[in-house]
Structure 1
Amino acid sequence: MRTLSGIQPTGNLHLGNYLGAIRNWVRMQDEMPGEKLYFLADLHAITVHNDPAELTANTREMAAALMAAGIDPAKAILFNQARVPAHAELGWLLFCTARIGWLNRMTQFKEKSGKNREGASVGLYAYPVLQAADVLLYQTTHVPVGDDQKQHLELARDIATKFNLDTGTDTFTLPEPTIPPTAARIMSLRDGSAKMSKSDPSDASRINLVDDADTIMAKIRKAKTDTEPLPSEAAGLEGRAEARNLVAIYAAMADESIDAVLARFAGQGFGAFKPALGELLVETLRPIATRFSDLKADPAAIDAALEDGAARASALARPTIDAAYAALGLCR
């Protein structure tokens, strides 16, 4: 069993990243059998323009944030793509296997390119193939995915199947999707219909993992809600997106069900609920912020952890990249 997940180094982690993915990575690291690989997708980050110095800083900061949140480089393999050239190598081999029609069906390119589709980079169009290489390179058996990534994993399976059939080999393992049972979908504090996102221009829309106690309390206090009291069960939150979001955040942070939270706060307004939620967030996130600050102050230690992870990842990748070259008849 081998599990792989990645995240782009595009700035500080926020609560949506933590409850939607990172906390589950930590739990998988400690509870699931087999090897776990967690990587910073810096090659994916350059599909759009980046300031080089900022990308370097963001990569180190994201590594520090992951370690602060509980990813242990001694238990899992933590690295950034650029330190493992086999990602790019296999990406090209798979570009020659993937079909244009498959990529034309990918929905995220339309969303990411917007109205400037003709001005988008080839990388932005074809990055799902590099994602396939990320997964297939390590003979990954399981990939934790959300609903928005299922299509990409299906593409990876299609590419692997075609490559194996075209070459008459069993070069690639077909990965299986896993949906962590405790993954939470966290929405914006300003709009309950939109996911919490680091790209939202309003910092008040999200809780950053490095926010201090006063900032967290202020953001929760100003979070959009309604005037109705909290119901006694989840069905009563129907049509109340912002209310449901705050209750879901509390439930996720406390590792409780939404019904259990509502049983405790039923009939109360947000004047009572928000301070309780803010205090829960402050106490839970404080150790992460403290650890992040300590790690960030030692960039050499961060680089050493990433270099060690890259060496271990490269060793795992080598048999697959060698097999892919041989299957295609490439001499090197």
Structure 2
Amino acid sequence: MVQPFRASAAARSVDPAAGPRFDSANRDVPGFSVFVGSLIVLATGVVFSFGGLAFRLTEDMNAWQYVIFRGIGAFTVTLVILAYRYRGRLGDLTGPIERSHIVAGLLLGSISAVFIFSLERASVAFVLFLQALAPITSAYFSWILLRERVSRAVLLATAVSVAGVLVMFSATLTDRIDPLGLIAISIPIIFGLYATLIRGAQQIDAQVPILVGGATLAVLGLVGSALTAGFDLSMRDMAIGLFAGSVLLAIPGAFLNHATRVVPASEVALLLMSEVILAPMWVWLFVDESPEVTTLIGGLIIFAAVLGLLFWRRARALRRT
């Protein structure tokens, strides 16, 4: 697992494509470039995209029960990793923890629960359309809290990705929405604030928000299950939920937090659209659910937007070397 570290002044200055900086001399940042960080975020979205397939492979587990064991899995594996890394040095972990780290973890757990709750009361199209707006909210919070400007290239790529989502789910976007489903509006807001808090913190262990997020997710899942279907589950379904929380959330989530330290929050949200592109593809390949033609076309549009952003970021880095 990636270890916490403090980059030297030289390491912080080598990235020519980092864009506007904010208090860079006093922040812990990884030593890799923005382009490498962008690739990490993209890869994280790919891993996240298997979460939907994992849920579809369960037999009798409802969404809230899935949330419980995903949260437990994320919390447990992160706790084990932290216990190993900081054995005998607990003060090294707890000492630098900031309030923003705890808030970020609460937001991380909340967004997954809100996503599940929304899917039960609104169309997938509506929820994912709102998720596609996350780059805009991330740009807004970055500007308000960090005074970071968003580039025109990012705004253009965001507009293209939103159009791709509209194409993907054009047939169901206007399906009836329960008034409670409007809570999905909070999804891009929560993520935008989360990414901005992770990026702007002076120092952070990338796994601390995952630990808090896993606990939050498990608690919210327990509440949701208590109010709906209860807790009658098979060992197989529980194992799948634990796998989804540990391997498909906690581990890639830590790498995502590291990358977010160097990649602007708006670009993080856009690159994570790889999850939206691939999630229906895995179900198609492994569960034999054929996607609509519009799903494929819309996915290609989003892919073009993400790929264009990567080429733009790479070109900026090459021009300034």
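Just so you know, all these numbers are worked out from the coordinates, no wet-lab data involved. Owing to the predicted nature of the structure, the values given are computational and were not obtained by experimental measurement. Cβ atoms are built from the backbone, for glycine too; each structure is taken alone.
When mean count of other Cβ atoms within 10 Å over residues 236-243 is calculated for each of the structures 1, 2, the largest result comes from 2.
Can you tell which of 1, 2 yields -0.27, -0.35, -0.55, -1.11 when log10 I(q)/I(0) by the Debye sum over Cα atoms at q = 0.07, 0.08, 0.10, 0.14 Å⁻¹ is derived from it? Clearly, the read-out refers to 2.
When mean count of other Cβ atoms within 10 Å over residues 36-43 is computed for each of 1, 2, the one that comes out at 24.2 is 1.
With respect to distance in nm of label points 7 Å out along Cα→Cβ at positions 76 and 196, the largest value across structures 1, 2 is given by 2.
If distance in nm of label points 7 Å out along Cα→Cβ at positions 84 and 284 computes to 3.0, which of 1, 2 did it come from? Answer for the origin of the read-out: 1. A value of 23 for relative contact order in percent (Cα under 8 Å, 6 or more apart), calculated from one of 1, 2, originates in structure 1. When helix-only ellipticity at 222 nm (-39500 (n - 2.57) for each DSSP H run of 4 or more, over all residues; to 500) is computed for each of 1, 2, which one produces -21000? Only structure 2 yields this read-out.
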